[in-house]
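Undergrad: What follows are several structures.
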Structure 1
Amino acid sequence: MKRVLSSIVIILSIYSCNMGRSTRGADGYHISGKVTNCTAKTVLLDELSTEGFSTLDTAVIDSKGGFVFKGITKEPLFCALRFDANMPNEKRVFIVIDSNTKIKMEADYKVLENYKIKGSKDCDLLQDLFAINKIFEEKLKSLDEKFSAYDPKNVPDSIAKAIRKEYEIILKEQETSIDQFVTKNDGFTNYFAALFMMQSPPIPLLQKIDEKGMKKYANSKYAIILNDFLSKKRTIEINSIAPEITLNDINDKPLSLSSLRGQYVLIDFWASWCGPCRRENPANVELYNKYHSKGFEVFGVSLDDNKDKWMNAINADKLIWKHVSDLAKWESTAAKAYNVTSIPQTFLLDKEGKVIAAGLRGEELKEKLEELFGK
């Protein structure tokens, strides 16, 4: 699950606009809007960053539902219009602004998702991106509903495997569709796909966005964040010794990764609150049971911040392998050492503690273990 705005990843079905250009000679952004059937007296303009939302400005909504925002920004920003302090994410109107932005927005508050924005080519591109993603979000929601019909402690193996397979297919289709969009377009909207849309975006796709975007948006905070992330990711190199991890286990006793030398070890970054992680667990349990006696171990690193919830998830999902956590969520020293910013994330180590693969999940992990241990 993405660290950044993980709450909007599953429910995102909203649309946005505008492209980032140089602010030199610009006279500031101008956003005019009209919303009907809205009782709110003000509308907020929120900036979207990798840390969440922060309010940039507030405008008064007049008696006819009209409002205006004016201002200057030094770089393109992903923003959202919010008509209520407690407005859920799916009700926000997402836009892109820079100091050249001139857009008009119209909407009926009762069907806010059908809003219209004029004034930018990137508006159409971002609407296309969200329309593509909405297909897969609806599929994932349907799959979640199917899974929730079962007691997590007593899901039949055949059902768990079928759900796992369907989940992998959906994510692969999503990645392929977004990759096609990115390949076709060079707009600023690609950074939304990279940082806010996918649960665990594949590194090759992020690299493609970085290579296409840094030429045009080198000073953008979003471009810098992605580029820095990829730079750090390269520090965990294949065939290098995995950084040491020493954290407390479930009995509050320190356990070191290096103590497992002599076995093939899967470092599994996960958390009890991470839906995709929990859906991975049945497949991982099956692989563990099959290969543990042949020299396969799992070193689970939890990004929980509550021990009871962590323990409950371990017991519910029947995870009988090694577990550690500093209960620091994203501030975990292990997560920082491995540059983990989204989960689930895995690293496979050989018997000498060298990283031989990263990011393996589902069928890819199964195939790799079959290669190492045989079927």
Structure 2
Amino acid sequence: MPLFRDRVSIKDVAQAAQVSRSTAQYALSGGGRISEKTRQRVREVARELGYRPNRLASGLRRQRSSTVGVVVTTINSPVFSAVVDGIQQVVEAHDYIPLLGCSQGDPTQEVRMVEALLASRVDGLIVLPAHPHENTAYYQNLLAEGVSLVFVVRRMPEVSADSVCNDNEQSGYLCARHLAKLGRKHLAFLTSRALLECSSAIQERLVGCNRALAELSLPPAELVGPDYPHVEPGEQFAFEVVTDCLRSELTFDGLVAAHDGLAYGALGALAQAGVAVPGQVSVVGCDDLYPSAFWNPPLTTIRQQAEQIGAQAARLLFENLQYQGKQPLAPRRVQLQPTLIVRGSCGAVPQVTNPKGGDAR
């Protein structure tokens, strides 16, 4: 038995279904004015024959590859994975294929990934940038060349491209205001040097946190973590940072973690030191990862619409592709609203607070 069989052509499908070649093409592409009965019969014949469209030939005719390049900093993050899921759903609904690259948080590697995807003739790019400024000139040049580009999760403020993100400033604002309303007056903001330097999302969360405190005439949050060596900003990092803080003269009665993983480490350090949560210190995270509801105590956190963020980024990209070669669309900055999920780690009655400040139970 031969390893490879001859490729089934659209002509073969048309002959087997006893229709014209153009009718077969319309039936498989979803276009044309043909009956649903004929469309289903042609598709059934195509499945039986093992027909697979020649995307390369089709792309050359349309001058499109039917692929979209996606670059993220890591695939280990549940949030980023959900964003990619959202992208994939919309991309596949347009009969396109996503091609994924990972920069490992390195701006130089990010450029290599983008260049490799462009060499593969992707029709557009969705990028989660590793740094808000380092590749500014590079992306400005791509846009000038007519490349369709959307940033996702994080923004690059100096690049005139579409972006879709969580409203991160509002996330920080909700966290700090909630803690302050519970009577917490000395907040700490837990992050790492890498996150604070490289993530526009974390920078904006800190801005929102301090804006809420200023409105209530409270001092800005004490930054904890950025003066530590450049290490992976996860649970172990947070455990060590908070343990050291508890040994020092730094005092805080509320802690806002830049993401839930940091909050987990902080809760572990506080428990080991015998600090009661929420009795002595209230803790709030960001992202609402799955374990957060089952932690001890359950973690108050910010829920962001990660999958919807990815889906909206893909929709913007396809809108841009429709306008390619025409008057370009003005850059759009889309921000999806976060939700505060109140649980046991802050000492308040569990509830869900919407972005306007009301309660949605």
Structure 3
Amino acid sequence: MKNILHVNNTMNIGGVESFLLTTYSNIERKNYKFYFLCYSNNKFDYEDEIKKLGGEFIRISNPKKVSIIKHYHELCKIMKKYKFDVVCSHTYFDSAIVLLAALKSKIKIRIAHSHTTEGNNSVNALRRFKWNIARLIINICANYKFACSKEAGISLFRNKKFIVIPNGIDTKNFKFNLKNRVDIRNQYNIKEQDILIGHVGRFDKAKNHKFMIDLLEKLRLNNKSYKLMLVGNGKEYDDIISYVKEKNLETQVIFVGSVNQASSYYSAFDLFIFPSLYEGLGISLIEAQISGLKAIASTNVPQEVNETGNVSFLPLSINEWSTYINSIDLTRNDTKEYIEKSKYNIKNTIEILTKIYNK
């Protein structure tokens, strides 16, 4: 059996976390055991499900709260104890110390997996310098470089070779389900004539939740049927609740919070929005397309996510988004053919990953 360590900050609802859970749910677990190294003592949204699958959690100090030397030694100690066959870090530039420890611990397969394009944004000179040092360490220590999209790969690895790994999805879970639609809309008192705009993702600055609230406010000036449902949690959750109260939209914005089965909520939506400030790929946009939804994303999202032609990309302008939404046909599309052929089918992803795990 191959012992594989995945390093990520948490295992709460989010794109990277969903990808890891889906991968572990579908891989041959008699041949591969996943360990998850995280930086919080809190219980995670996906923790019970992962433990049922046989996965194991390892918790260490948050690297932002201890010295870099202590963090490095903690990582080396764990890697020496467990003797992993593979170490895969999903923590962007923070992967540098993880992979340096993996090299020191003589881990055979050391993977840096990029899931974002944050490093393309303008930052101050000191942070840019630190990122460049981290990038150098990552490119030296990782003998395999993965990215969820071409843009995410260039952002972290620059001109070094990397492999684009599609963020695999268990597509059958996201097909439109009429029962789920009726049950969820009844649960939240959403009438059939209401137009429910949806978003699934962590509450983080990058996801741009305030834009979603402002957009809803604009749309409701001319059509009171619009409502917004937000699925997920995160560090900006309370701030967004306060912002909704400031706008007097408490009855029009539904906060679902963290749920184990976010897949069923896509059936309740009429439109999916994704106005990110930066994004590696946008896995929930793939999930929305599988459900047959029309979707709108910001121009900061990689256009390769648009596999069905149902995603429209617009600059971050409230007026442009509201005008466009008022003009589009929200009829769901039949996605059967897409589901069967999609490169984002988890079976295809696992085939790529296991070839590397087995080297």
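Undergrad: State the single structure among 1, 2, 3 that was used to calculate distance in nm of label points 7 Å out along Cα→Cβ at positions 90 and 274, giving 1.6.
TA: On the way: 1: 2.5; 2: 5.3; 3: 1.6.
Value 1.6 for distance in nm of label points 7 Å out along Cα→Cβ at positions 90 and 274 corresponds to 3 out of 1, 2, 3.
Undergrad: One of 1, 2, 3 was used to calculate Rg/Rh (Cα atoms, Kirkwood Rh), giving 0.97; which? The partial results should precede the final answer.
TA: Values: 1: 1.01; 2: 1.10; 3: 0.97.
Attributed to the structure labelled 3.
Undergrad: Quick one: distance in nm of label points 7 Å out along Cα→Cβ at positions 66 and 186 came out at 3.9 when computed from one of 1, 2, 3, so which one is it?
TA: Numbers: 1: 3.9; 2: 6.3; 3: 5.1.
Source structure for this number: 1.
Rule-based calculations on the coordinates, nothing more; no lab input. From a predicted model like this one, the values you see are computed outputs, not experimental measurements. Cβ atoms are built from the backbone, for glycine too; each structure is taken alone.
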